[in-house]
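What follows is a group of structures, each given as structure tokens.
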Structure I
Amino acid sequence: MLGLKLPTDPRWVNIVEKNIEEILTDHAYCEQKAASTAISLIVTHPEYSDLVTAMTALAREEMGHFKMVHDRILARGLTLGRDRKDEYVLKLLTFFPKGGSRLTNLTHRLLYAALIEARSCERFRLLSENLEDKELAEFYRSLMVSEANHYTMFLNFARQYGDRKVVDEKWQNLLEFEAQIMKDLGKKETMHG
């Protein structure tokens, strides 16, 4: 369903289980960045009323997820650590060339967002099925559905605003590029890396 070309090695969950504090901190910041992306899309593309409406709801939802992750951090007697660079996202953002029309830039941003949400969904599924901590596994199961919805929403907006054939071709190429990135990742206690 997600279309990812290279699945995460299930052993990644073992790395996560040894570093729960790190994954929770990284996850919290991923939720905050997702909310920021939604707000940024509102600010840069206010002429797309349906996008603005969807991104307003998404920003609210993502900050709600941030709070849920932060609550779990606090419940474990931990504190939110510092944000760190997301190698996955930084590498992913090099795929599309800079420049182009506003519409091209918008469709590229929507495709990036769709792919990040798809990978998050896949990682949440792995966590929900393999974590020994059942409370945390259930938490990730509940979030997995949201991520799948976000993935399809972003991809559908890209297809709605751009030429469907061109967007679908770019999507497939981006998926191939992402698979190459993932070959070097999956060895850290980060949500995408």
Structure II
Amino acid sequence: MKHVPNILSFIRLAMCPVFIWAFFNCSREIAFLIFAFASILDVIDGFIARKFNCITNLGKIIDPVADKALQLSAVLCLHIQGILPLWVMLVLAGKELFTVLGGGLASKRMKRMVVSNPIGKLASFLITFSMCLLFFVDGILSVAKNFVYITLYVSIVLTFLALISYVVIALRAIKEVEETPENQADEEKTEE
């Protein structure tokens, strides 16, 4: 059971190219089903990891990577189809890149992983929800187009609030690590 969440995360990661292929070569509906299935797998792997205490360092890395890869795949496809404006694609891609690189550097400096917070989880849920709606915004949801885009823009605002909170949390944690007696002793040795 310990490896099930990581296996599900790797499956989600492997589904990204399948999703992109389906989006452009099959139909948007089939691509949506793949996207929705991968999103449900994300919920399942998180539940299993917490319920059965199967949280691993690999899982802390691969789970968010799979999330970001799937979301960015959807953002890219929806932009190419003219559904998502370029600025939205660039904002979301830039934020994800900054989060991955910044989180990796902060985790290395703190010697522990930067974990998600409630604002980040809500933002991620709303982005995924928005993406699901955007698959149908020029079809059956065309009458609710304004609602769909408002939901997307709210998720972008929440994403930036989450990013700010991650930066604050990471800076505080780095400061605490640097102020621990053992780190101060290491610094004194290097100064001599």
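Some values worked out for this structure:
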item	result
Cα Rg over 2.2 N^0.38 Å, for residues 83-122 alone from the coordinates reads 1.44; which among I, II	II
Given 34 for relative contact order in percent (Cα under 8 Å, 6 or more apart), calculated: source structure among I, II	I
For distance in nm of label points 7 Å out along Cα→Cβ at positions 11 and 171 computed as 4.1, the structure of I, II it came from	II
Winner on mean count of other Cβ atoms within 10 Å over residues 3-10 once structures I, II are ranked, highest first	II
Among I, II, structure where helix-only ellipticity at 222 nm (-39500 (n - 2.57) for each DSSP H run of 4 or more, over all residues; to 500) as derived comes to -29000	II
If Cα Rg over 2.2 N^0.38 Å is computed and equals 1.01, the structure in I, II	I
Distance in nm of label points 7 Å out along Cα→Cβ at positions 19 and 147 derived as 1.7 - corresponding label from I, II	I
Ranking I, II by FRET efficiency 1/(1 + (r/R0)^6) of positions 43 and 131 (r between Cβ atoms, R0 = 35 Å, to 0.05), the structure that comes out highest	II
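No lab work stands behind these numbers, since they all come straight from the coordinates. Keep in mind the model is a prediction, meaning the values are calculated, not measured. Cβ atoms are built from the backbone, for glycine too; each structure is taken alone.
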